[in-house]
1. When relative contact order in percent (Cα under 8 Å, 6 or more apart) is calculated, the result is 47; to which of the structures P, Q does this value belong?
2. Using the calculated result -28000 for helix-only ellipticity at 222 nm (-39500 (n - 2.57) for each DSSP H run of 4 or more, over all residues; to 500), pick out the matching structure from P, Q.
3. When FRET efficiency 1/(1 + (r/R0)^6) of positions 39 and 95 (r between Cβ atoms, R0 = 25 Å, to 0.05) is compared over structures P, Q, which one is greatest?
4. Of the structures labelled P, Q, which one yields 98 when volume of the Cα convex hull per residue in Å³ is computed from its coordinates?
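Here, each number is a calculation from the coordinates, and none is a lab measurement. Not measured: the values here are computed from a predicted model. Cβ atoms are built from the backbone, for glycine too; each structure is taken alone.
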Structure P
Amino acid sequence: MALKENSLLALIRVRGTVGVKHDIAETLKRLKLEHVNNLSLVLATKPAIGMIKKSSDYITYGEISADMLAKLLEKKGLNVDRQSVELVLKGEKKPEELGIKLPLRMHPPKRGYESTRKPYGHGGALGYRGNDIDKLIGRML
């Protein structure tokens with residue numbers, strides 16, 4: 001996993017709640033991912049990376065680009081200028097300061113998820129995807 005410190009990550013819950021261990025369910029709740037197809041924006045700090053690793057069997061995540069973040073916010077009805085989007089990406093502003101209420105409820109992706117039981121590198125939908133998270137978010141808009 002090649003996560004950069006202090007980069008903005010987009011987390012999407014892929015799997016449901018049945019059979020989830022209590023501590024993992026609590027971690028997902030703290031990441032604001034209580035339901036399938038919820039999207040949350042998290043700054044990659046050491047504690048956040050630990051929580052992401054713990055719950056990686058239920059989520060997919062990666063670094064979101066400025067273009068996709070702006071497109072996502074526009075689609076969700078928030079008029080945010082490009083400079084504010086850049087500040088959020090750098091970690092200088094929190095998403096809540098722009099009026100973004102997390103989590104964002106998303107549509108299921110067009111053409112569906114890949115296998116929800118395999119990691120992304122093995123043809124599935126779980127775990128770290130890097131910049132490919134933009135493609136998934138684009139399919140969910």
Structure Q
Amino acid sequence: MNIQEAILGTTDGQTAEKQLNAEFGPRKASLDQEQKVIADLQNRLDHETLSDADRAKLAKDIDDKTVVVNVKIDQADQDLTAAQKKVLAELAKKMVSVIVDYATGKGYNIVFDISSSQAPLLYAENATDITSEVVTAYESRQKSAAAR
């Protein structure tokens with residue numbers, strides 16, 4: 001099964017994705033705007049006739065802004081990755097519990113996670129992919145828990 005697909009296929013996974021987008025979306029928009037400013041400056045440098053002093057000043061300004069933006073992008077990427085890992089770890093605990101119950105109920109001895117290219121799976125028929133069934137079982141469990 002594909003556990004990443006299963007997690008993202010659940011209501012909880014979709015809610016978490018929306019929360020991450022809401023949290024990190026404005027930061028991304030701000031960084032995109034800063035990159036646009038740099039691109040506009042670069043375009044000016046490439047196409048305008050400038051004195052050597054103005055050209056050197058503009059080139060330095062572009063370099064300085066690029067360094068700052070790259071640092072901000074790296075930090076934003078690290079922050080997003082950390083937030084995604086935290087959310088996935090929380091949801092994975094619930095999902096693994098559902099997978100164990102589902103697999104036990106169906107008499108499966110082993111379930112592979114095919115979401116990672118590091119999985120040792122070399123061949124499987126599509127009929128053996130239980131991702132959608134596990135998502136359904138997860139949703140059912142969450143609705144039952146919410147009803148209590």
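1. Details: P: 30; Q: 47.
Clearly, the read-out refers to Q.
2. Working: P: -9000; Q: -28000.
Working through the options, I get structure Q.
3. Details: P: 1.00; Q: 0.05.
Sorting by FRET efficiency 1/(1 + (r/R0)^6) of positions 39 and 95 (r between Cβ atoms, R0 = 25 Å, to 0.05) in descending order puts P first.
4. Values: P: 98; Q: 153.
Considering all the candidates, the number was obtained from P.
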